[in-house]
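Novice: Each structure below appears as structure tokens.
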Structure 1
Amino acid sequence: MSKVTTSTLFKFKQEGKKFSALTAYDSSFASAFDQEGIDVLLVGDSLGMVIQGKKDTIPVSVEDVAYHVQCVSNSVERTLLIADMPFMSYATPEQTMENAATLMRAGASMVKLEGGHWLLESISMLTERGIPVCAHLGLTPQSVNVFGGFKIQGRDEENAKRILEEAKAVEKAGAQLLVLECIPANLAKTITEALTIPVIGIGAGKDTDGQILVMHDILGISSSYIPRFSKNYLAQTGEVREAVKAFITEVADGTFPADEHTFN
């Protein structure tokens with residue numbers, strides 16, 4: 001199978017083909033996911049919670065993410081590999097350039113940043129310098145202390161309008177991919193249809209172009225709890241590779257996410 005690139009994901013969107021994504025943090029799981037046909041892997045700052053046992057993603061460092069990117073990139077042949085930029089690693093454009101370069105050198109093909117209008121200059125600078133950007137809107141876990149917890153975003157008209165405007169703005173600034181997390185399904189549908197770039201949802205309904213879940217959640221081994229928007233595929237299949245296959249299949253045919261995984 002040919003290498004998945006940002007152009008591949010654009011083509012998927014144009015053709016109406018749903019694609020799948022998972023987090024990964026080590027060589028063995030990354031290799032298995034890659035072989036089973038996952039289109040996108042994310043070395044997420046979620047590693048702070050599922051690998052390091054922290055209460056949130058705030059303590060994760062650039063060095064932490066870079067280490068896990070190296071582990072994953074060593075075994076990935078087909079999948080597009082995205083690296084999260086951790087909390088306060090992109091507070092200024094200059095800092096963003098330096099830390100994004102570190103993650104790209106570690107093996108990432110794209111970096112992901114949480115935020116909207118305040119990131120536009122950094123997004124433009126990154127893409128101008130050859131670093132593809134995935135933006136992240138809605139529930140942005142690095143802002144958990146501002147939100148007062150992990151809460152659904154965009155339910156009121158004002159915030160829904162803001163998220164839509166920010167989605168359009170990050171696309172215009174040069175972002176080639178967008179993650180929408182924990183927003184109402186109808187808002188995610190509106191944003192997905194308004195953008196030309198592919199949109200990946202997590203807790204954002206079935207109408208986004210792709211779906212991403214944390215690998216520990218689909219395997220039912222998260223240290224705290226399985227979020228409502230996720231699904232334990234290992235319980236359904238009994239084997240890790242079969243769990244990944246089931247996830248890919250259900251995303252492709254629109255079976256996942258179902259109503260019980262969706263916020264209104």
Structure 2
Amino acid sequence: MKTTMVRTALFVPASRPERIPKALASGADRVIVDLEDAVQESQKAEARAHLQQFLQQQPDCQILVRVNAASHPDHQQDLDLCARHAGVTGLLLPKAESAGQVLHAGRTGKAIWPIIESAAGLAALPAISNAQGVERLTFGSLDLALDLNLTTGSQAAEDMLSHARYAVLLHTRLAGLAPALDGVFADIQNRSGLIQATTYARDMGFGGTLCIHPSQVPSIHEVMMPGEADLQWARAVIRASLNEGGVFVVDGHMIDAPVIGRARALLQRAGEVS
């Protein structure tokens with residue numbers, strides 16, 4: 001993997017194996033080969049065979065896989081395939097709705113990224129986020145909007161989704177998980193909309209977003225990277241903190257523990273500190 005940060009996790013259909021190398025070369029922080037929504041029901045077995053072949057031919061690659069949901073008849077076959085290959089570093093578990101589902105997927109030995117995209121998933125967040133094997137939470141805004149019967153694009157829908165995002169972020173923090181990822185922005189041609197949505201997610205506290213097209217990766221990275229002025233300020237604060245104790249002043253501003261924490265978070269987002 002190129003970075004320990006995850007600003008972008010790019011989906012690519014397992015039914016289109018020729019696209020996997022292109023996705024890996026896109027600059028995305030993670031690539032997710034999709035056996036679920038991007039694959040038609042009639043092509044599930046073929047997609048799994050394509051993924052098996054790719055993993056055999058590229059044993060050194062590192063990918064994540066979105067398996068079919070726990071209720072799907074192919075779920076166990078997906079898990080068995082992923083468990084056999086070291087190149088699969090983690091699993092996205094769609095429609096995660098219980099700790100039991102997470103624990104079952106975790107028997108593969110892979111890190112689990114539950115996708116919270118239903119009312120039941122939201123209700124089970126405390127148990128899901130604390131289940132063994134969970135690395136980070138991801139948010140499925142499109143499926144959640146459908147499950148909650150929201151009117152897409154309305155202010156009321158956005159308000160409801162914001163509440164759900166809050167819950168994902170809250171339980172991420174309480175469980176000490178890696179920064180959560182926001183859901184996909186579906187309008188591939190709408191760069192300004194993507195930037196606006198990513199800025200919103202960043203300011204809420206998400207570490208990055210799921211994405212569905214390589215063209216979205218540079219814009220998301222641009223938004224997630226702190227500006228140079230912010231980075232210079234953060235570097236100055238951290239340098240001063242190495243020699244100062246308690247409260248001190250940098251450029252005329254009082255610096256205390258929460259401010260140092262903010263500076264460190266900015267540098268972490270830029271990949272300058274771990």
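Novice: Rg and Dmax of the Cα atoms in Å computed as 16.6, 47: which structure among 1, 2?
Specialist: Working: 1: 16.6, 47; 2: 19.6, 65.
Answer for the origin of the read-out: 1.
Novice: Could you tell me which structure in 1, 2 was used to calculate distance in nm of label points 7 Å out along Cα→Cβ at positions 112 and 256 as 4.0? Working shown, then result.
Specialist: Details: 1: 1.6; 2: 4.0.
Derived from the structure labelled 2.
Novice: Could I ask something else about it? Could you tell me which structure in 1, 2 was used to calculate Rg and Dmax of the Cα atoms in Å, for residues 72-207 alone as 15.2, 45?
Specialist: On the way: 1: 14.6, 45; 2: 15.2, 45.
Value 15.2, 45 for Rg and Dmax of the Cα atoms in Å, for residues 72-207 alone corresponds to 2 out of 1, 2.
Novice: Thinking of 1, 2, which structure, once distance in nm of label points 7 Å out along Cα→Cβ at positions 56 and 216 is computed, gives back 3.2? Mind dumping the intermediate values first?
Specialist: On the way: 1: 1.7; 2: 3.2.
Comparing all candidates, it corresponds to 2.
Novice: Then there's this: Kindly point out which one of 1, 2 the value 19 was derived from, the read-out being relative contact order in percent (Cα under 8 Å, 6 or more apart). Walk me through the numbers before you get to the answer.
Specialist: Values: 1: 19; 2: 15.
This value belongs to structure 1.
Computed from the coordinates by the stated procedures, all read-outs in this text should not be read as laboratory data. These numbers were taken from a predicted model, which means no experiment stands behind them. Cβ atoms are built from the backbone, for glycine too; each structure is taken alone.
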